[in-house]
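Nothing in this text is a laboratory measurement; each read-out follows from the coordinates by a stated rule. Treat the numbers as computed from the prediction; the structure is a model and nothing was measured. Cβ atoms are built from the backbone, for glycine too; each structure is taken alone.
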Structure 1
Amino acid sequence: MMNITETIKNKFTFLMAAFLIYSAIGINWTNVDEGLIYSHYTKLSLGFCLYLISSNLKKSFIIWSTDKIFFISLILLILVPICGTTSMGAQRWINLGFTFQPSEIFKIVLPLSLALFIHQRGLLDDTKNLMMALSLTLLPVILILNQPDLGTAIIITSGAAACIIASGITFRTFTISTGILLSSLPLTWMYLLHDYQKDRILSLLNFNSDRLGSDYHVIQSKIAIGNGGGFGRTDDSATQTALGYVPELHTDFIAAAIAEHTGFMGITLLIMLYLILIFFSYTEVIKSNSLFDIIYICGLITTIILSAVVNLAMISGYLPVVGLPLPLLSYGGTSIFIFCIGIGLISNKTQ
């Protein structure tokens, strides 16, 4: 196990600190009450502790616990439509004395499970192994789409795809996997997507057709981003955030608040932090001799970075609004904890 002093000196630790400081400052621009702000600070502190713990876990413990966590998470996901908590028209949370979102756990546990499966069963060139790996992916994805949570389903599917590609599949295996994915899209559209999700996707083809409906969030967000200019606005002149025109500022649209207060320079700095995270993760992959490590790191970094890309494209009007938090910045305990643990596992150098 790594020494805690070595962990603190780790390059990932400094990057984590930069993200969490950015998040602690950004929440103050979202027009929420002090109670939520202090709650966010507490969650950031706990998230940093989880990062330190996960970056020091022994690989033998990670391998031993992965399938057990996957099974428990799947049971929790099945329980969501039975006894879950509904908020804003979606049933995604479970209350066990504290409220959390089981689907978020799969952003970590699915890449780990696929890495373990390939580590134990061998490469996916065998059709049976490929089908089993795809089943591991599709089972939670279908349950998550049913909640409905299109954003999380897309992200964990992409993380799983990164794991399969990183395992060193042949062109034949890649073709089969891609074919299964593409053939499932019409069925997903017809039977799994809700009407409001379809409306958000179709609104991209005819933007501004429903300015007070499906397009409202994005229109107000784009005004906030433009209002920030090069270097941002003061609290008094940041009208979009100060007057509450942008909905869900502290969660999905927190980057719009950051853009209005810090401008192009602030958003550029934020994007640079994510790019540095990609670079640091890439260095871990090329240094590793373990296929298990390579697969789960590729899956986790794809999950984290794609979440950021989709969120930023979503608030800018380039992708439909799918209810996806910005990693390490958006308010929400489950999301913060999961992404902190994920980066801890990426930086883990124990044997």
Structure 2
Amino acid sequence: MSALNTTRSVEEIPPPRSISWSARALSYGPEVELAADVGRGAVLSVTSGCVYLLGEAGHVFGVVGPGAEDSPLGLRVENVAPVLEVAPGSRFELSGGGLLLGGRTFVDLGEATAWKPRIPRLRGDSVSRRVAARELLGSLVEDGRGPTCRWLAGLPDSGSLDGRIGRAIRRRVEGLAEALEGRKVEPAYEALVGLLGLGPGLTPAGDDLAAGVLATAAWMTPYSSLATALEEVARQRLEASVAGRTGAISARLLHHAAAGSLYEPAMRLGEGVMSGDPSGVRASSGALLEIGGTSGAETAAGILLGLLAFDDGRRKESSWDLRELFDGRGER
């Protein structure tokens, strides 16, 4: 595929005196395109498998290896090991032709593919969607890492997070569920905001859960007045709400989530539940749960919570009780 669409050309990057390493990029998410418009910034952080870059306009993207999942902030390269040697604070320049890190490491973007997330659509009947939702809940409980998935099943917290943080997340999830059940948009949004920043790491567990709910609201706007109302509030207020509550990486992930874009396995998971496909749910949930310590689990829990809340067809047929969903008492 052709290079990034950007106002900057590759010629604007000064040729490095001595490139120590170069490689080919495989794919990139929408945040990379946004960052390319300014095309300059610095290395924000380096983890065991990713280098996060912060652009001068506030955009964030992560350089990852070929085995990583596509995502809104992702730039997948064929060999990430030399990139991981770049020091935090090193400058970068980005154009349609390539990414230059620290003046010595070059990633060729000329043949990279733009990852475009496929927005899930509601298909199938409410009974099949219920079966698919139970498949997802079973996967979450079997995994058992996230505090929210265990709350969904009526199980005690496994201690995957600090006890105080886990209890705080569960309290806010209870408030969120109550607000969604009562179709109260403002309390639901405030409950989501209350989750931001709860948990350790670059993407706290509370943020991951909120991202899952926000994405499902965007997916379900054609089918649910509640989802439409919550999506509109988030579109107007999310940028201000995240300021000071969470870090730059998570803030940008939440921005894309509110537009309906998550990690690729999360998009497939949403499609599986919304189309009533238990086998699709099983395959995609396995891939999603492998992401991070609790990130995948909490994102999946947010997807489940949101889809059940916004599925008006399901709400007309049974009580809004996720514990019944899990043990089968609510099945028709």
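Annotations
- Calculating relative contact order in percent (Cα under 8 Å, 6 or more apart) for structures 1, 2 picks out 1 as the one with the greatest value.
- In this comparison of 1, 2, the computed figure -14500 for helix-only ellipticity at 222 nm (-39500 (n - 2.57) for each DSSP H run of 4 or more, over all residues; to 500) is attributed to 2.
- Structures 1, 2 were shown, and distance in nm of label points 7 Å out along Cα→Cβ at positions 56 and 80 at 2.7 was computed from 2.
- Comparison across structures 1, 2 (criterion: distance in nm of label points 7 Å out along Cα→Cβ at positions 144 and 312) gives the highest value for 2.
- Entry that produces 122 once volume of the Cα convex hull per residue in Å³ is calculated, selected from 1, 2: 2
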